[in-house]
Structure 1
Amino acid sequence: MDESAEPPREDARPAPALVLLVGLPGAGKTTLARRLAAADGLLRLTPDDWHLPLFGTSLRAEGRRDLLEGLMITTALRALRLGTGVVLDFGLWSRDERSALRALAAGAGARCRVVHLPVELDVQLERIERRRAEAVGETFPMTRADVVGWRRRFEEPDEDELAGRALPAPPPGWATWAGWAADRWPTLEVDGP
């Protein structure tokens, strides 16, 4: 028996989870994020809640959205290290974004779950219009052309992502997912391993 190994902690709890909500506008991400946060005691991080009061309805806000998301991811990683689960309500349209966040969660000692919320175009457009009418000033302007273009750019998660299987290698030019993530979200701070 290895006497140098630490005995199991009596208060051993399962590792906290990072839940990544993946989907386009109108897919139901924020509704689900609120439900998960309330039911499971997760910290809910939704960039739109901060973006609109800080930057108005400009979707990208001259790159400031990426800065805001980086700060939120840093907060998520700190919460995970403290044992608090987090739900990120970001959309996460690209496989690379999701892979980077899965790697960062593992580095913070957390489990990661990818939840995809698919939505048909007609349902999506109806939800966007209803939200715009019911929450004046609390949503972004989106045209049908915007939505159709976004649907073309969206990378649906595959079975490996949804099942939490092994991560792909970082994109060419990047040694680690943390390095890629720090470039994608310039305000990201990766503490610890």
Structure 2
Amino acid sequence: MSIWPIIDAPGRRIGYARVSTKDQKLRMQRDALENVACDLVFEDHGISGTKASRNGLDAMLDELKAGDTVVVFKLDRLGRSVLHLADLLIWFQKKNVHFCSISEGINTTTPGGKLVFHLFSAFAEFQRDIIAENTRTGLNAARKRGARLGRPPALDSDTILEAQRIMSEGGVTVAEIARKMKVNRITLRRHLDRLE
């Protein structure tokens, strides 16, 4: 009896393999993907899973068509985080692309595998709500402490007053002053408008 799962999918089997460092080998993942008869295999070698953009992953996503099945050796080879993995699985579902993880025995062509899509979707929504709530709570607490939110001003008050003094003497444009002070003309204009 084969140790490899039977993937009963209507379209192509598209494999994806990744290792994080140049020293690691893709051999085990390649063997597993070959044993389940993948039609195409995309790889990222020496690419951390934390990177949002990976050449192999991006090329695979561009290649996918409705009815295809993405096959990985393990879940952690695909997503850079649980939330990223959930986003990918939801994207697959919307594109009518199936997903199979050999090690975890996940196969969305089966009823149990379809449940995985729903669980990941619910988890992703829950995690986003938690992040949004924590962000709102943090911002409100900072406002109560009197913290100034957002980026710090590009120019300090002395610099703005100096720019205002030079302008009042006449004969110099905002663009010339901005060049001299090494700031963007629009930024300087905005600060001068506030001062006025």
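Comparing Rg/Rh (Cα atoms, Kirkwood Rh), for residues 30-101 alone across 1, 2, which structure shows the greatest value? Walk me through the numbers before you get to the answer.
On the way: 1: 0.97; 2: 0.92.
Comparing 1, 2 by Rg/Rh (Cα atoms, Kirkwood Rh), for residues 30-101 alone, the maximum is at 1.
Supply the structure label, taken from 1, 2, corresponding to relative contact order in percent (Cα under 8 Å, 6 or more apart) with the calculated value 32. Working shown, then result.
Numbers: 1: 32; 2: 16.
Matching structure: 1.
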Could you figure out which one of 1, 2 the value -16000 for helix-only ellipticity at 222 nm (-39500 (n - 2.57) for each DSSP H run of 4 or more, over all residues; to 500) was computed from?
2
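Quick check on the output: 2.6 is distance in nm of label points 7 Å out along Cα→Cβ at positions 54 and 126, derived from one of 1, 2. Which one produced it? It would help to have the intermediate numbers written out before the result.
On the way: 1: 3.5; 2: 2.6.
Corresponding structure: 2.
Ranked on mean projected area of the Cα convex hull in nm², which label among 1, 2 comes first with the largest value?
Numbers: 1: 13.3; 2: 17.7.
Top value of mean projected area of the Cα convex hull in nm² goes to structure 2.
Read-outs throughout are calculated quantities, based only on the coordinates presented, and are distinct from any laboratory measurement. What you see is a predicted model; the values in this text were computed from it and never measured. Cβ atoms are built from the backbone, for glycine too; each structure is taken alone.
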